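The data blocks that follow each hold one structure.
We did not get these values from a lab; they are worked out from the coordinates using the rules stated. Because the structure is a prediction, the values reported are computed rather than measured. Cβ atoms are built from the backbone, for glycine too; each structure is taken alone.
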Structure I
Amino acid sequence: MRSSTQPYALALITVAALGLTACGSGDATNDAAPAAAANDKIPTKDVVSSLTKDPASAKLLPASVRESGSLKIAVSVGGNPPNSTYLPDGKTLAGQDIDFADAVAKVLGIKLDREVASFEAILPALDSGKYDLGTGNFGVTDERRKTIDFVTYINDGQGFAVRKDSDLKKVTDLTQLCGLNVATGAGTTFETTLEENKGLCKAAGKKPYDVKTYAEPSAIWSSLQQGRTDVVMSTINGLRYAVAHQQGLRFLNEFHRLDVGFAFKKGTPLAPAFRSAVNRLIEDGTYRKILAKWGTQPSAITKSQISPPEIKD
């Protein structure tokens, strides 16, 4: 778990990296980085605290959880909203995942013992029993469903972003990335997709693309802005937020949609209660308020599901 000073430093670094001037040569000529958009403040509107316990949903929890009244949750933190991040105090967590988890906890009448963990460490830690559940914008894939159970609460997926001076207009086929350096997060579905399809370039008689993975979002954006990479593959909502709130970036397009959910150890008895709680939030309008707060209304789902098949398109 990171100390309270480290996340704050990371948040500042991430904002600075996002605000760098795009340079066609790749040189870091950012003596006077442009200011972020006027509405770059992280949303802090409270849309959760007024919620009350729903007895029908809470009854679905295992008796041991109802008795203890708490669950241990791991959260991946870093980067820009709507993903989980820190407010300027360096201690308070904010983000879409944070709001959804807190809202579900309210509906179930439990408390969350939250611990920050690295994205790539959370899913294996669920299997070991270190955490009861995890959040980190985890996409539901058929491969992950072999060892992890999910309770869906949003639909996000994969997309691309570039510097404004990039020649790329839209990526509908990964062969359009041939010969380029592609930045993405370590241990993500983006890295898996890119690595599994590297052979497409060779089959097309083109130079393969090079996948550059980074553990910290700030490093991803720095690599793009400074010309060390040519394109970023990441979450649709995260990319849209970055482009809307920082200068020098351009969102290309959505590539592949995925359901996103709370992650649990395979066979968890917690899933029915969490599904019921999410559906309650959808019914009472809280769900819509959370999406509006983070500007992610196009990612709404109509009902929560337990480990649905991966979306194929």
Structure II
Amino acid sequence: MLEEVERWLDRRSWSAADRTPDQLLAAKRASGPAGTVSVVLPALDEEATVGPIVETIRRELMSAAMPLVDELVVLDSGSTDRTAQVAARAGARVVHRDSLLPRVPALPGKGEVLWRSLLATRGEIVCFVDADLRDFSAAFVSGIVGPLLTEPGVQLVKAMYDRPLEGGAGGEQGGRVTELVARPLLNLHWPRLAGFVQPLGGEYAARRTLLERLPFPVGYGVELGMLIDALDLVGLDALAQVDVGVRRHRHQDGQALGRMAATIYGTAQARLERRVRPVLTQFHRVNGGFAPRVHEVASVERPPMATVPEYRAARAAA
């Protein structure tokens, strides 16, 4: 198994600098409709960061000189701040989660937004970027889209990066849920995926023909579930990763990380045994003691979008 992972790392790991802008544009033009690119930013109360991300993508990847991205959509999942206004002013098309597939009541969670985004986009390559990134580089998009334009066998590409932990010791990295939960689970149960540096990272691109066949866990487990299900569906050689540099973003507190970890474990458990995910009990100090607080671990998954009648109709019309 180790030899297979090492071979995969040699064949399917790149740097964003490995493909020049000219190479990307030439590959896009040669791909025709299959090379159309949609970028989706799932957003919830991200007014401080969503604007600069949108501006960077429009300036560097949607210009006459570099028309790599065909559409840029901010999918707002119910922001109470000015996320939608800021994103629209910066040049994104803003779509509200609840406007898509209204017959199915929306559930809270990132995976829900990503699932519905397939109804709001047209590109045959769909690129997801978290909306809380700071010091954003266009390489987060061009880097992970590159292999999908230049390598016909690749179907899903994850970004990999350094992730400095703000306020931590020098050189200390974030991604605590990755290191403490996701990576051990993958190494134990899906060792062929052990080569992914950032399996839970929110920046990745995939062919629509793959995404529409995948179920989407509605919550934080969507990235892990997608990676495992893609491995089963298309095989390891269709998966890849690209080094895009440094990722800076807002970090969660310990209890939020605990809930994320429980969701990740539940997503893995559902794929191992198809069992209902457990609840998570955490403790808060109250009146000099500790009081339990029980959180339900989200277990709902949306079906492959290709099975949804509205989606099939929209694709047929297109």
Compute mean count of other Cβ atoms within 10 Å over residues 107-114 for each of I, II and report the one that scores greatest. II
Assign the value 0.45, calculated as FRET efficiency 1/(1 + (r/R0)^6) of positions 219 and 267 (r between Cβ atoms, R0 = 35 Å, to 0.05), to the correct structure from I, II. I
Could you tell me which structure in I, II was used to calculate relative contact order in percent (Cα under 8 Å, 6 or more apart) as 28? I
